[in-house]
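Asker: Each structure below appears as structure tokens.
Quick note: the coordinates plus some simple rules give every number you see, no bench work behind them. Given the structure is predicted, the values throughout are model-derived calculations rather than measurements. Cβ atoms are built from the backbone, for glycine too; each structure is taken alone.
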Structure P
Amino acid sequence: MTANALGEAQPIGDRLRAWRHRRRLSQLELASAAQVSTRHLSFVETGRSMPSRAMVLRLAEHLDVPLRDRNLLLVAAGYAPGYAETPLPEPRMDGVRSALRQVLAAHEPAPALVVDRFWNLVDANAAAGLFLEDVAPELLRPPVNALRLSMHPDGMAGRIANLGEWRAHMIGRVRRHVALTADAALTSLYRELRDYPGPRADVAAEPDGGEVLVPLRLRADGRDLAFITTIATFGTPLDVTVAELAIEAFYPADAATTAFLRERAAAADGAPV
């Protein structure tokens with residue numbers, strides 16, 4: 001729920017009510033969780049009462065509002081933003097960058113990448129180069145979007161064996177993020193991805209073999225590879241930039257993929273395979 005989506009002048013009460021509706025909570029449920037009176041919450045939402053800074057932050061916490069949007073709530077209530085948004089190249093982010101690089105390096109020879117809230121590529125390890133092969137040059141112009149890269153017809157889509165299943169899985173993730181954030185730019189990306197030609201993304205294909213996870217099945221160098229993925233984020237971040245970073249790690253789902261990654265890494269290092 002960005003300023004562009006809502007308008008800079010939207011009152012704090014309207015913003016809080018919109019977040020409460022998005023989380024499908026009644027005034028009674030939110031008031032009970034935040035330990036405030038239902039009457040006071042009603043007054044805040046209708047503009048009859050202005051919440052304190054502490055009240056804004058307490059309600060935002062119970063509504064699970066992203067840090068970026070908590071700042072918007074504070075500003076709408078007449079307070080200064082409570083969370084910094086520090087560009088990643090800044091010196092004070094040295095520790096964050098170092099931690100990211102350590103995680104990426106430790107995941108070799110399997111691919112891993114860091115993305116922002118729009119899935120724009122922030123960093124990646126050398127093994128992630130596997131995903132960039134035979135991709136149209138325009139998709140590699142910064143900012144490189146990992147979702148666009150994987151699902152665009154001129155990206156990885158032609159090499160993904162289970163494209164319908166993978167599209168349904170990934171677009172479902174984006175749809176859930178849109179529901180959580182109401183971000184206009186993310187909504188636009190979702191519509192773009194959904195409208196790419198190819199298997200329908202609104203109906204998930206049945207996984208082969210009764211998997212409990214949706215794998216990425218990728219063709220590379222004449223091999224059929226299989227990966228499962230995990231997402232990691234920083235715990236209790238107090239900076240908007242850090243809060244919006246995610247590490248996506250790809251793990252080989254079978255012995256053949258493990259062997260391929262080891263062979264590829266050894267060849268890149270010039271070591272005997």
Structure Q
Amino acid sequence: MERAMLKTYKNRNINASFAIANGFPSELLSNVSYFVFLWNDGEQPVIIRIDDREITLEPDHITCTTYLHKVQIYNSGPHLKTLFFNREFYCVHTYDSEVSCNGLLFFGSDTAPVMKLDPDETRRLRTLYSVLEEEFAIADANQEEMLRILLKRFIIRCTRLAKKQILKRADEQSDIDLVRSFNVLVEEHFRTRKTIGEYAELMYKSPKTITNVFSKYSKDSPLQVIHKRVIMEAKRILLYTDKPAKEIGYDLGYSDPAQFSKLFRKYAGMTTTDFRNTRSQVPFGQN
């Protein structure tokens with residue numbers, strides 16, 4: 001595997017970090033929690049494992065992950081463009097009004113959403129990436145703010161793609177914001193809140209309103225979003241720890257082990273034991 005060509009910026013006073021690379025610098029993820037964009041700007045597919053999910057990132061496709069995901073690249077190279085930034089450099093939650101990506105690109109119901117770039121969008125992102133490369137070499141008082149502005153432009157462009165390609169429709173911003181807000185709240189409370197009504201109270205909406213909006217804009221129902229987030233966390237714990245299923249279920253808010261086991265089997269298609277055994281035996285790149 002070719003070594004990634006890496007450009008980094010750090011502000012140690014506030015622990016802010018931003019980096020871009022042609023390739024995948026896996027060592028970067030070892031000690032900092034990053035949001036990541038992965039963009040296949042080449043002619044060959046790139047195989048990526050994100051937690052238990054293996055995806056083939058086709059040419060002219062882009063995906064993104066959060067600091068919660070474990071990411072592995074099977075066949076990286078300079079054609080894979082990557083962007084890494086932490087919350088101290090740019091917090092997508094605090095500044096959501098600027099980029100509108102929280103609950104869609106990051107912490108949305110679709111884990112690691114994949115967007116396809118058309119030729120015009122590819123050209124725009126290549127230009128933006130080139131400007132970023134140049135800016136990393138300019139070490140002056142305005143460098144951090146310029147890098148942050150360029151990153152925001154990159155995020156906004158990807159958010160626009162996500163609205164068109166992930167949502168069923170993208171005509172009412174208020175409805176889109178409701179979907180995003182629900183997704184973010186699920187991310188914050190999925191261990192303790194399991195019903196649509198509990199989230200409706202937090203949002204000052206009726207359960208019916210939330211359900212109706214999701215039926216228009218999302219492929220998943222609100223309840224499926226809650227359940228899938230629980231199962232995604234359960235899979236992570238099964239993959240990366242030795243905790244027994246009963247303890248995992250309890251940690252995720254299920255006092256009844258049978259209820260948790262039934263939910264896991266429904267969404268994973270197998271028992272927790274089979275999942276742990278099967279996923280640990282599948283060679284990367286051979287799914």
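Asker: Upon calculation of distance in nm of label points 7 Å out along Cα→Cβ at positions 39 and 71 from the atomic coordinates, which of the structures P, Q produces 1.3?
Answerer: The read-out comes from structure Q.
Asker: Can you say which of P, Q returns 15.6 when mean count of other Cβ atoms within 10 Å over residues 175-182 is computed?
Answerer: It was calculated from structure P.
Asker: When you work out distance in nm of label points 7 Å out along Cα→Cβ at positions 23 and 183 for each of the structures P, Q, which one comes out largest?
Answerer: Details: P: 1.9; Q: 3.2.
Largest calculated value belongs to Q.
Asker: One of P, Q was used to compute mean projected area of the Cα convex hull in nm², and the result was 17.0. Which label is that?
Answerer: P
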